[in-house]
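Have a look at these structures, which come just after this line.
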Structure P
Amino acid sequence: MKFDIDGFRAWKHKNVTLLGMSGVGKTHLSSLLCGHDWFHYSGDYRIGTRYLDEAILDLIKAQAMQVPFLKDLLRRDWIYIRNNIKVDDLGPVLSFVGKLGDPERGGVPLDAFVQRQAEYREAEIAAMRDVPAFIRKAQKIYGYPHFVNDVGGSLCELDEPSVIDLLVEHTLILYIQVTDKAEEQKLIERAQSDPKPLYYRPGFLTEQLAIYLAEQGLEYAAEMDPDEFTRWVFPRLFHSRIPRYEAIAGPHGYTVTSQEVAQVRDEADFLDLLETVIARTD
């Protein structure tokens, strides 16, 4: 959605999609707004609790069945396993997606990794298509006047235009851009030390994997140290996403800097920021 100032102020039920890399402050800002009567919809939480829940549990059970004691308990239905995913802790989703590399060092074989990537993509698409329904639920069931859609950093990677069209139809798109090089480096280092589930476009993964294997003198992905590859590839993923975010925000939404977002202390600050960005875009 696009607005002028008067139209934005008159928008009774404000619905905003926060777009940007993991770590730029989307979840922090969403949590802040949640304390001011905004419904916080986390795309990654929806993915883990709805669209990948069974796949995650199947993976856990397959591992548990390799332990004789647990195998007997599961087969007799004496225990059950459930996910404990939180908005700010996506551990089960991260465990499912995994890291590409040597299985002996905790990695996932290439074929399995590619399959899980495809499942993750479909789950993210489905979670975004749920947004209009959750906007209605937020208002009619829970009584929240406003809605913030906290999307995963990989939204720009999905190559599914209908998802963007849907979000544009129902929400204001706000892209949080990192412009400071020092902050960019901090974000990359944080993502490398505390990783989130990552989705790679198939073409990007194929290209970068070939470069990494050649640089390291390796022949197969199964020879890679999964942590080393993840650390190596993330800065490249970060920079490859910037033009994709801009291609969404340019025609369809608005752009703010992460420094501007860091100054937001409450709902009033957030609304002032939105008015500022609308005014400078007109």
Structure Q
Amino acid sequence: MENIQKVCAINDVSGIGRCSLTVIIPVLSYMGIQVCPVPTAVFSAHTGYDEFVKKDLTDYLGPALDYYKRMNVRFDSVYSGFLGSEQQIDCVLDFLKSNPDSLKLVDPVMGDNGKPYKTVTQNHILRMSELVKVADMITPNITEAAILLKEKYPDTSLSSDTVKDWAQRLSDLGPGKVVITSVDLFDNTLCNVGYDDNEKSFFVVPCQYVPAHYSGSGDMFASILAGGLLKGESLKDAVCRATGFTELAIKTTYECKNEPLDGILLESCLSELYDENTPNRCIEL
């Protein structure tokens, strides 16, 4: 019998609006990977909605992760996403350190569109930096990259030299693999930028801009990335697949005129995840 790989996915759950665990679970499951969800909070609807009900699960998070340690459960990857407090960061930091052989992916969810989220304090940023130090791979968007590096959010296209400097400095914080998403590069071309410290290689994968924002697209991207690496893909190949599929899902959702708050039409696109006709758009920097 095939040994099914397991991912411990630490993130929130939203009832309405596809994002976080409701995106992570189907994507990784489709890739043949068992998802073991550990929710950090439960929302009636994600925070893009004007109103929502929230239940913080800090009291559950610590004991749940301690249970896995006590039972010696082996995870092929630990994937950390939305963390709502410094106490939750403490719990995940301890858990990552206790799983040295797992692929440790940290999506440092702290902000978007040039601004930190309302719940993010300076101390939260400092603690998130500690989490980044023990990660094998991080997937910040350009806003979160600027926050981690204490840089001003760029209001114009970044040069190749600047984005390489940012990726290198993020890797110097600890992770060997860095993928910065939603980078405005090459005269207003949207790109995902990758750096692999083992190979000392920088690359970009351009994607077509769509004038709409859909919740869960970052969760989808990071899930495909984690799944690809667990399946033996190189970082470049995994970023190409994640970029291509996320672009397809966004374009499909936009063409269907779906309500942006509802998130990406994931259900109708999953069968295209392993489309062998997806072009390799990786460009070396």
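Quick note: the coordinates plus some simple rules give every number you see, no bench work behind them. Computed from a predicted model, the values in this text were never measured in an experiment. Cβ atoms are built from the backbone, for glycine too; each structure is taken alone.
When FRET efficiency 1/(1 + (r/R0)^6) of positions 78 and 206 (r between Cβ atoms, R0 = 35 Å, to 0.05) is computed for each of P, Q, which one produces 0.20? Among P, Q, the structure yielding 0.20 for FRET efficiency 1/(1 + (r/R0)^6) of positions 78 and 206 (r between Cβ atoms, R0 = 35 Å, to 0.05) is P.
Match the computed value 33 of relative contact order in percent (Cα under 8 Å, 6 or more apart) to one of the structures P, Q, and report its label. Each step should come with its number before you reach the end.
Values: P: 33; Q: 16.
Value 33 for relative contact order in percent (Cα under 8 Å, 6 or more apart) corresponds to P out of P, Q.
As an exercise: helix-only ellipticity at 222 nm (-39500 (n - 2.57) for each DSSP H run of 4 or more, over all residues; to 500), calculated from one structure in P, Q, equals -11500. Which structure is it? Present the calculation step by step, with values, prior to reporting the outcome.
Working: P: -17500; Q: -11500.
Answer for the origin of the read-out: Q.
From P, Q, which structure was Cα extents along the principal axes in Å = 50, 47, 41 calculated on? The structure behind it is Q.
If mean count of other Cβ atoms within 10 Å over residues 150-157 is calculated from each of P, Q, which structure is the one that comes out at 11.8?
Details: P: 24.6; Q: 11.8.
Going through each structure in turn, the value belongs to Q.
Matching task: 2.5 is the computed value of distance in nm of label points 7 Å out along Cα→Cβ at positions 94 and 230. Pick the structure from P, Q. Structure Q accounts for this read-out.
Given a value of 3.1 for distance in nm of label points 7 Å out along Cα→Cβ at positions 166 and 238, point me to the structure among P, Q it was derived from. If you can, show how the numbers build up before the last one.
Values: P: 3.1; Q: 2.1.
Structure of origin is P.
A value of 1.1 was computed for distance in nm of label points 7 Å out along Cα→Cβ at positions 214 and 262; which of P, Q is the source structure? Walk me through the intermediate numbers first.
On the way: P: 3.8; Q: 1.1.
The read-out was computed on structure Q.
Determine which structure produced the value 14.8, 50 for Rg and Dmax of the Cα atoms in Å, for residues 62-181 alone, calculated from the coordinates; the candidates are P, Q. Walk me through the numbers on the way to the answer.
Numbers: P: 19.1, 57; Q: 14.8, 50.
This value belongs to structure Q.
Hey, mean count of other Cβ atoms within 10 Å over residues 86-93 derived from one of P, Q reads 16.4; which structure? Derived from the structure labelled P.
One of P, Q was used to calculate distance in nm of label points 7 Å out along Cα→Cβ at positions 70 and 158, giving 3.2; which? Traced to structure P.
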